[in-house]
Structure I
Amino acid sequence: MGQTIFEKIIRAHMVEGECTPGREVAIKIDQTLTQDSLGAMAYLQFEAMHKPKVETELSVSYTDHLMLQLGQGNGDVHRYLETVADKFGIVYSKAGNGICHQVHLERFSKPGKTLIGSDSHTVTCGSVGMAAFGVGGLDVALAMGGVPLYITYPRITKVNLTGRLKPWSTAKDVVLEVLKIITTKGNVGTIIEYGGDALEFLTVPQRATITNMGAEAGITTSIFPSDEKTLEFFKAQGREEDWIPLASDPDAVYDKVITIHLDEIEPNVAKPHSPDLVCKVKEIPDLKVNQVLIGSCTNSSYQDMMRAAAVVKGKKINPEVSFGINAGSRQVMSMLAESGALGWFIDAGARVLESGCGFCVGQGQAPEMGAVSVRTNNRNYKGRSGTQDAQVYLVSPETAAATALTGKLTDPRTLGMEYPDVPMPERMKLDDSMLMFPTGTKEIYRSPLIGKPPVNTPMPEKFDGRVAIKVGDMINTDDIIPGGSAMTYRANIQKSTQFIFQFVDGKFPARCEDIVKEGRTPVIVAGVSYGQGSSREHAALCPMVMGVRCVLAKSIERIHQANLVNFGILPLLFENEADYDDISMGDELAIDDIYRSALLDETEVRNVTKNKVYKVKNGATPRQREIILKGGLLNSIHKEDK
């Protein structure tokens, strides 16, 4: 039987296990990346391992989230990251160099290699044939220390792309179509491998848009072959020596096959408040728009920005629209300036934003109350923009530019202009001066904002819990711990706990404190796809600090479930989802003989208050169950060292 691209990479990196869907495998990690919002905690955790240097082929620390330096907080984090990188052999990408996923794709990606990052959109590098995964910061820290990554081997879905995109239809429209088909839930334990005759027409930046938003589907990763288009990209980056061909075997077997005809794709839009609520742009006529933003790691490549610039060239944006653009990397920003396209944006009325994550993560450009914001980024969760009641729509750069001109959501085909075809440059502008390579000479900078990684205690002998919060379906990590101003305190866990469920149930922190005082364990009860979205481990780490030791849900997304395990929180899944409706806030929940029950595939949870018993499935693997009982992965590692 032939092998898929993913299987070839995993077999070459296998440390333990077998390539059987549903079985846990351990793989060697070649590269890691972090971003500044979550990186500080990852490096504090790495420091706790007492390793002299990182043991990966390459580790890079990016500064792209905490760009607004209104006080000392973000600057303190940046200085810590710079100095800790220098000490432990990590490359540091300075603020302004660009978004981690785009810069890593441009300067460090390698076909056939494994990459993990403390950001869910690390999967972007699957566009060049890497096995790239978003994980929690602790998993990154361990990989830097030479510990393999454990994942559940996924099912592989083949998505065949046939035909060719018509003018004004884009890669963003393709991935929105994928999300419309597979949705954002029910895809745990799946990866997508792209193939088909359309690949000869899709550049790496277009492929990167598609792999990037695979994160929104909750899949493990997405991957494209490494082919002539990939080589073209590496040549443009002056890195052709890093390229190798990589393709699946003709007789490779897939769990499922989906075919998408690109010549049938039209401009799409994701409506509030989920990336899978997709329809055609033309189906939403006369939607007045207040704000248009072009950029993010999804859509800020040179080609994306140049096409958007061509749409607004020689024109003025609607006077009632606030229009902003941010190139994904300094490389792209510099090339826009030299080509004159940056001037086209400015003359049209654009606000030029820094090359970073910015508006996508609620760091600036929060729209006014009740505004309609049309954006090219990947997520439109309620409140993620920084404004709780804003209505965020996700589109391609071409659709966004057309919308900025008209002041209403606009299908760019109605502009009556020729489609601006932008080929891949034969050579991109190369300047790595904002990458700081380690010297080992700097003393680590610390400030009161930089805390210490909290350590959990072993699971209590008696599990006597109380429901501290009950939430519904599709609760994402932005709901659990928001972005925006809360991101400044990611290196200080005690401060971060104040933001947990801030906009869902602001009384949750105080309620946990009361439950702990009465000698019980806070329990979170949730619906379908709990923990979807960002990889931010603080959505598990902070509840751990607050005493939570169990999440009982209909289903839990992959990265969040791994983070729960890493911090000693037991993930349990309702066997009968109707039992969810029976549980109320404040109910007392008990698990008998927890040190035996937590090791079983199935067990029971007693609702002492309602005098009911619920059958539940253990979401953790046998290896993970032992880790949970020890209080989490750091506890487990340290005990093995002793």
Structure II
Amino acid sequence: MKTSVFCKLSFVFFIFFSINGEDAQCQEKFKFGKVSIEELEMKSYANDTSANAVVLYEEGYTSFFFTDDFVLQTEITERIKILKQEGVELATISAQYYVQGPKKERISDIEAWAYNLENGNIEKTKLDKKFIFDEKINDNVYQVKFAIPNVKAGSVIEYKYKRISPFYYNIPEWYFQRTSIPVIFSRYEAIIPEYFIYKIDTKGYEQIKAEEKQINQTISIVQGGESIRVPHTARNLVLTAENLPAMKDDNYVWNVRDYMSSVVFELAATNFPGSLYKSYSLSWEDIEKTLQANSEFVRSFTKKTSINEDIKQFENIADEKSKIEAIYSYVKDKVRWNGEYAFYDNASDALKSGVGNNVQINGLIISALNSSGIKSYPVMLRRRSQGRLPIAMPSLEKLTTFIVAAETKDGTVYYLDGSATRGGLNMLSSDLLVDQARTFNLKENGKWVDLTELTQNQTVISNSAKLTSDGSLECKIEASYRNQPAYDLKNHLFNLKDSTEYIEKFQSENNVEVVNYSVKGHDNNLSTLVRETIFIKKEDLSRGDFIYLNPLIIPHTTKNSFTQSERKLPIEFEYPQSFQIITSIEIPEDYVIEELPKSGKTALDQNAATFSYAITGSGNIIQLNYRFNLNEILFPFSSYETLKEFWGLLTTKNNEMIVLKKK
């Protein structure tokens, strides 16, 4: 982006401002290269004694300068204390940079040191520049990587570098927290000339102290051999945060980075002297228009290939769903997924090699479906593992892939993806089951769709068991998995070496001896999988005349997943589902039922989740019907206490026993 006034000019910024005394003291205390004996003698971090390391100090400083166009410069400084051997891996640093056509970011002025205390003296080890490496991640993203030498438990490491970027309209998000270790002090400062109007937003649960003021800058413009001094104002923003806990991975959060304390920038407009005010605030409709003009993106799913001729073999299939399934299966057989995701790519290249990323396969599917008379189009999204789309701050850069929507004449929509190698219609990786995705149709406006509730996900386990007088429980389990549970189990079984590995694990986890095992329906496109297991389990008879037996045989859950005293994060499950166990147990003639668990049912937050437990005993037959339904998958942290209580009741019920007494 150029401007008529600033083009070909050389700028020098003279910046005059002051920072508050407290912040100045902190910067002085953590002056680069001045590591203290106290830092090196530090054995643990009081706020988190389990931490492998702790960030003592980190700072980011972003400013603008001008050559033949504006350039964004961010200086990164960091000091980390390594507390345990497991923290040594933090001495390997990577700094990503972005390349787009002729424009390229660069990482410069790298300096890194390790400090150790040896016989009361501070020993310093400097990073040798020959151990700094440049690596390609993909066509647009590269990284500079280096490993600081002589690092061990007890070391302090520090490093700094600059990221120079021609993409001045994109100030990177600054995270005050880490996903693995706590942070004692984090500081970020940005100086933004008045010509740039940014929307600035902070997010997260930890307190961020923000100070902002206008400062005066003087720009020297060299033109025609003369220097002209032009005063202007700038926005000086300083944000600090202290004693931040680590944002550790959580089984019930899709991506913890969504909730880390950070500051986000969005360029709203530019207002250069001598130029018109230009707005950059985009709507999702604006982004769709941009993509419609992007011939490479459109061509990735509209270009015809040999597959468009091949699928004529399916033209006589009258049922639209069956035709979609046939074409989907055919394309996946032609091109194998290479394990990568993309946003757009040349589908023809994948067809030639027989291997491609998900959107290359998806492009072939969309083109083939449309040519066969099935309305089909991309559904754009950001995968769960990459964080949620910023709905209120539309951004093309945040879109990272698309899946396929195939729509029948009655308006039924089926969702498919080239990465779902063992999935059928509406059976996708959980990573793609986002709650906000956007359709892209060349002939219609886009709309938001929720991909978390595509199917009725069900697991039904039927136990038929017989208990003998010597305490042997002979059991046949027939388990039926439908849709997402079937997809997940297919992937799990596929990743095992063979069925023996599964049997050995099942025996070990449940203390049983497997007699027979079989699986049906593990074809790639089927939505239901059935697994049959016959085993013998020896019950404990050491309690005299009594036998204690769990009527669920293999419980649904044995531990409460929610045990924290408090929680700041929301709770996010994978997908809605129902889980049912039906049990019939024949007990020996020389035993009677002494006690059965109580039947009952419980609901959470207007049936967001429910479970029921109905058990009866008549003669020597005990029957149980257990059902768990998860109807909602997203819960705010304010629901944590009720969810914790619900899960506690669920776990208790799963651990209750039948008591049998010898006659």
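Couple of notes before you dig in:
- Among I, II, structure where distance in nm of label points 7 Å out along Cα→Cβ at positions 247 and 479 as derived comes to 4.4: I
- Which of I, II yields 4.1 [distance in nm of label points 7 Å out along Cα→Cβ at positions 47 and 631, calculated]: II
- Among I, II, which structure scores highest (criterion: mean count of other Cβ atoms within 10 Å over residues 87-94): I
- Highest-scoring label, criterion being Kirkwood radius over Cα pairs in Å, for residues 271-334 alone, among I, II: II
- Structures I, II were shown, and helix-only ellipticity at 222 nm (-39500 (n - 2.57) for each DSSP H run of 4 or more, over all residues; to 500) at -8000 was computed from I.
- Source structure (of I, II) for relative contact order in percent (Cα under 8 Å, 6 or more apart), computed value 9: II
- Read-out log10 I(q)/I(0) by the Debye sum over Cα atoms at q = 0.07, 0.10 Å⁻¹, computed value -0.65, -1.15, structure in I, II: II
- For distance in nm of label points 7 Å out along Cα→Cβ at positions 119 and 615 computed as 7.0, the structure of I, II it came from: II
- Source structure (of I, II) for FRET efficiency 1/(1 + (r/R0)^6) of positions 79 and 375 (r between Cβ atoms, R0 = 35 Å, to 0.05), computed value 0.05: II
Throughout, read-outs are computed from the coordinates displayed, never taken from laboratory work. These numbers were taken from a predicted model, which means no experiment stands behind them. Cβ atoms are built from the backbone, for glycine too; each structure is taken alone.
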